[in-house]
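Where a number appears in this text, it was derived from the coordinates with a stated rule and is not lab data. Remember, it's a predicted structure, so these values are computed and weren't measured experimentally. Cβ atoms are built from the backbone, for glycine too; each structure is taken alone.
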Structure I
């Protein structure tokens, strides 16, 4: 079982499900040749994918194009179904930063065939997170910088103000389609600048005032 670790607390909460949003930054949608969506595009990752900052991402042998994607991650602290705007905001109890590691070659192959691309997103070590900062300790302004570097070179550098759908809008939409429960994590999408990483690469990712991740590719 994997747990969310809460900053400055002994509390650990079992992670429920990982709900991920695709193409939530217009520039990222453009760089992958996708259209800007009218509503959040949703996919899931299993909890078994989770590792923590400091652990290594294991490069699957069946892919030649592993990509990094840095994201704001929302921690859901209470159950919500068909939430209002206010309930959606209230259900977000904290934030962390995450990496949604993606097998881009498999994703493009599956999409070209019209097949689900679950296996491009779901593999052991495909979701990296760090400790959650509770909303009571820090509430997002909405313009925090989000960035990622590989071997010291910046690749992704943006602001979460560039998200198409805000955190509350995302939670409200997802809760209209499925119940969100305490311990669920929502990956809110990545900005432009995604790219390939290979064995030995060192990744540093950060979200201003929220957290930092350090990992490496094995």
Structure II
């Protein structure tokens, strides 16, 4: 059993999940911005995420990128249930305006990008385990802990964290390397995760667990 944060995020069995850091969710002119949502929290989070990923790579913690593809020309992925919800609540997104199209600016990564050795998992629903090979990727690497980052805190990041917990992964939720479109939504998820699905910690605390131990001078 892994009890402490340091035990959970050891490079031998932890992986960073970077969820949906894509133009449609973070950039001005993207889908969320066009829907009227405030993307400033997401944009402010990304430099912290970049620093966090650099520390993870230095500590040899694997980085797994989660990328959404929703709309496609033949509409392979969006069911009538999804489209009904979108038409009722999403101001034309998915129905009149496509979201995260493959090969388009809308679905490209925002300001941070995978390294050549990083894995990219493509999903078509809020949860990154739904209909993807994410579980296979993680278990093939002997991963026991997922460290959650990305957007939106209360939608795709939270859904993926819940799925991970139900699949018996330890969940560490990086509180300042995730972002939502309001502080209330962000804070609500942090409370919910910490109560029921994992451990919430700021990125500095997580990175401190990867700091090399000073050599003992004898």
Structure III
């Protein structure tokens, strides 16, 4: 599994000519690291003002981030598995009408899964970005660069997830599903941008 791979080997895997791991897994990894940095800052013994309110807000954010981070980490492998299934579906035999129909159905099923995984990453990333504002407001000022890096990684993870959603959903035949995904991703993009902006503004206070 990629999540258990040493970092040097993981980078080599991303750099190889194999199609997986690809951008979807990289996006999940970026968001997982971003969430991890926020977990670190929210768990520091020192807070912005040393107040009980700071600690309560950070503990609340940490609880949410502690749920999100493992899911984002799991998506690194889930995205690779989903795309491997797409490749396998396209390689199915198509000599007969029956084989062609089965292949077409398998491709659509695999593309749906390859859309659902980055869509989940996008949703989780938005949740993490929302917590970033609280961490920025109440976290120790000396860790501001860590929070800023986390926000940048989460923003990159969201953008990467969106690109994968759009390219996979573009080949789906299910028009209502595609329309629903397109509508949701626009809403998530607005939420992600707003949360990132608020977090960055909080860091400047």
* Asked: So helix-only ellipticity at 222 nm (-39500 (n - 2.57) for each DSSP H run of 4 or more, over all residues; to 500), computed for just one structure, reads -29000; which one of I, II, III is that?
  -> III
* Structure fact -> When I, II, III are compared on FRET efficiency 1/(1 + (r/R0)^6) of positions 76 and 108 (r between Cβ atoms, R0 = 30 Å, to 0.05), the highest value belongs to II
* Asked: If we compute mean count of other Cβ atoms within 10 Å over residues 172-179 for structures I, II, III, which one ends up with the highest value?
  -> II
* Asked: distance in nm of label points 7 Å out along Cα→Cβ at positions 28 and 124 was computed and gave 3.5; which structure, I, II, III, did it come from?
  -> II
* Structure fact -> Highest-scoring structure on distance in nm of label points 7 Å out along Cα→Cβ at positions 36 and 164 (candidates I, II, III) is II
* With Cα extents along the principal axes in Å derived from the coordinates and found to be 69, 36, 33, which of I, II, III does the value describe? -> II
